[in-house]
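A.B. asks: As structure tokens, here come the structures.
Computed from the coordinates by the stated procedures, all read-outs in this text should not be read as laboratory data. It should be emphasised that the depicted structure is a prediction, and the values quoted were computed from it without experimental measurement. Cβ atoms are built from the backbone, for glycine too; each structure is taken alone.
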Structure I
């Protein structure tokens, strides 16, 4: 059966997303495809590092190093011979790719498979429905990589493309023995060329071996001397940018980077002690704003355990910050759509919120770099807006050995232009989908509840709509004043009052869909018709905009040109997305069920509060696996799991999967970027 955690997230273009990939999704979720799971007690060969393994198992085995390919002839200028291949791949520009990309592809970008030509070319041959090679799929005329081989290559790139050391899981994928894994430092991100951008560096912090930790700390930056005049705003206190590349050592689940604009000075005791991080002065006290006091290190406050920085810093921290960067991976590139820009102060306080886990036995240093590319004067037309819909972040409630799909709606403001979508779940989030339109249960006890138009009912035994139909609601043509998808009596009264001139059109812009400045008889008739006949539904094939199948490598889908959503005279349903998350608590693989024994405590120290070990396990994980436990005491509940009376082989340890802050618990968040096109926005009336 296919282990979904091994699958690379689909890289979809707008056209590719509209193709839906429904058959592929069904095959993946039902486990029809077979992937070698590794895990054999004995392996065929020993290798010193994951890269040595890839050199032989991929480059050499597939014929890439033959004299006619990337061997002696160095096709495309690339020699993949063992003694030079690494240096010829890492960070080297891809000379064979036509111009036109935002940054230009490189052969391998540590942490970024989607910007690595090597991966795209090979993936396009193995998974042509998901990946497209810029020129042609590889290896040309030879056998394509297997899913296991491609997954090993993806893991190596996403874990920083190290030359030495072991990337966990790659030995099992390729049936090889590798040394025990150690933290693999990533290649530092080079600063932008002078005059093209600036770099802000995260102070390093230590992640203990075999741990999961979320911390917050602050540092000060000042890049004012690196910004040419033409990139400064009129106040000269902020600069314009439209590209952000983030890179960090591959120990992180997420990095959130905020700017603090509150009233607390950095020498206030609430921040904690400031010490030099990294460099020759490691651990020495320093002045928070003394940028040269730590030599080649950075002065920063002591990292403090804090989930989403709750309880960290001064009292105004939550209200006095805005996020300006971050990543869920070792490396990410955020390049805004054409003519979209953002601003950032030239100096100030950065709040670093880092959620990290280290699965090796050794402590590891977690470093990070943020590069910002300047926005040219003619590129500053639309100010960027971010999607961060966490309104139902902890909605899931999945019994042991079961799966559940949950959905929610996201409504854009009028005149939105959407250019990027991505998502965030934890390790049991097996699928994240986004559909265009407002999908809801047609009737019954769940009427109006958000739902998936393509639910995975073969895997889940939960039915959001309780046997009724999940439909796309067609926005009323006129009169939906409160944006609930229907036209009620109060809506009609308001429409009539607008028609009589008693209230302005601004009281219900959707009553005037032709933007004439008033409500016509035809518009009133349309509203009355909807009120009498009910909201219409659309049963055409759903438009799938986004799918991601890997929580640690979520898909990033970009739309070029941006998708357009209507203005204020259209109802909110015309500007709505439906996003859904599928969570598997051991349904496909019983060994992945959440257990009390294996769940780390939540950082609040309160049992059952925002995740952590469940207070009372519900299901049997040993003995009669999957059955409900019985009994008042722990001993009785374990005994109820025995395969026979007195066998003493039962264990009641299976937990309900709920929301929480560790990777053993779950989250449900839609992310992305858009802008509001003010040039098309209706003027207030």
Structure II
């Protein structure tokens, strides 16, 4: 019988990224007990390669090294080569990426790590060319050198592996043993975070950092919006607008088809890395919704609308769930795969598509389509000329310019649809779907569009039907072609719980609140460590790795711990579960760390602010949410809004309490029936509640007033 490493096993995997490597001559193994046991049995090191299907440099390394017979021979004979899709296994990625950042000062994908048979890292890096190039060591040389060292200098390698593993544990797993805050951080932490975000801003080009590349930072944008709301500082709002404008005008945004690319390679947001990720197209629209509420800028609402249209069109399963990514590469006319080929243009191509010469000239002038190009001789569209300037230059009204540009955009879009499309990674990930569902629910409220709520609910039901086991209270992470795999991580539970709560707020359907509470109870059971008072990223019943990570920092996605704390705080208003104790415990445990570096922990800083101030409770006792009321609250930026719909009578509420396994009505609903047979509104802020009212203007006046001047009813 052949041993596992004598064949490539990735053809049996559902991950598109892993299947992309199924034809490599490297005998790739998935990360499973069979592969790990093989390394232990043969006493050979593991070569671990981590990437994802839309990763450009992952494709490059595959073409240069993993498709090469000489490289394959070394990997097959001297290592157990393991491939991991970071989108499926963020726990593994977190551990070895942390080691890479600690030891090299940088990170990225593909991530290349060499491990002992026990999984302890002793050499790490990212992309390596096959042979030495531009100062980078060659991958083949590294493999041979490390294999020789494993034989000739085993003791040194194992000492290094122990040191690096201990460093990862210190960074990811341990909590303070003695230096611990007596209380959670105050709202001053949010002000520190917002101030740090503003100081890190690029005031010339927007975004953060004074050089390229430029990454979108949705959590930082959220801190600016909230900081402005809390302090009234105009600087925070100005920095927010500068960044929203820069991203919406630059190459990060797809001006032809909507949606955002992953990041830009330059300081001024001109040229993106062209992959499109579901999480960016979920979190960035939330920032634009906040910007729209704070400024009334219709452009921000248009960005949200067009992005959601892109997601519905190109990243949505026919039954409702959301796919993961679109690749950066697609085929050229010559049949070769190149980065950005689907998205870039020459002036000649635009003129061939647009028969109207004026429309072509307008389009090229508006979006910087030039003969010299901004990307390898072609052009990624960027807005460089204002509507006002175009109207003056072309002797047209501004309305005529807009109409002509929209006509041209539609024609360019239709022509682009005929091009070979980027590959799509059709994994449906619970956590990423949670991010997108929450945005759909928020967009439904802010933009008063029920179709967005329907879009979110369809996806929520898709995930609940396929990935949630109600009997065991367990959530799986990934669905692909009827295959369900991988136990859910904290981000899956937290992001999805927030999404389910959002769907309840947007629709008033108590089944979504029921699901959110079920997910939160599993967070307490599987991820909460009562002794250390922290939330871990991996479940207690999950696989044992060399360390058990926490996720406190905001990265491309918000901190899973931060979202979990925010969400359980909101859900604490509906139940007597120990949710608030979890939130305060996490924030006390990590208070010193958060105070020392609020910029890296923005979501937890926001959670601390919410814990101190409490939610803005908006209880609506009605058969249906009056449209005027929903519009009024959607128009306003209320960062801690908790929209608590309930039936108009206590008799109708009894069924809800049974469904939620509650013996009595929580304070947010208790005694808050509809009065005089009419829809009735109750608003509470800072633990103080307004009198019941049928008048939205009266409720808003109370909400905007100063505490001592407000008429009030006793706090619940």
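A.B. asks: Kindly point out which one of I, II the value 21.8 was derived from, the read-out being mean count of other Cβ atoms within 10 Å over residues 49-56.
C.D. replies: Clearly, the read-out refers to I.
A.B. asks: Assign the value -3000, calculated as helix-only ellipticity at 222 nm (-39500 (n - 2.57) for each DSSP H run of 4 or more, over all residues; to 500), to the correct structure from I, II.
C.D. replies: Answer by label: I.
A.B. asks: Then there's this: With distance in nm of label points 7 Å out along Cα→Cβ at positions 249 and 641 as the yardstick, tell me which of I, II scores highest. List each step's numbers first, then the result.
C.D. replies: Details: I: 3.7; II: 2.9.
Biggest value here belongs to I.
A.B. asks: Sticking with this one: Of the structures I, II, report the one carrying the highest value of relative contact order in percent (Cα under 8 Å, 6 or more apart).
C.D. replies: I
A.B. asks: Here's another thing I want to ask about it. Taking percent of Cα pairs over 39 Å apart as the criterion, which structure among I, II has the greatest value?
C.D. replies: Comparing I, II by percent of Cα pairs over 39 Å apart, the maximum is at I.
A.B. asks: I, II: which one has mean count of other Cβ atoms within 10 Å over residues 265-272, as calculated, at 20.4?
C.D. replies: Checking each candidate, the match is II.
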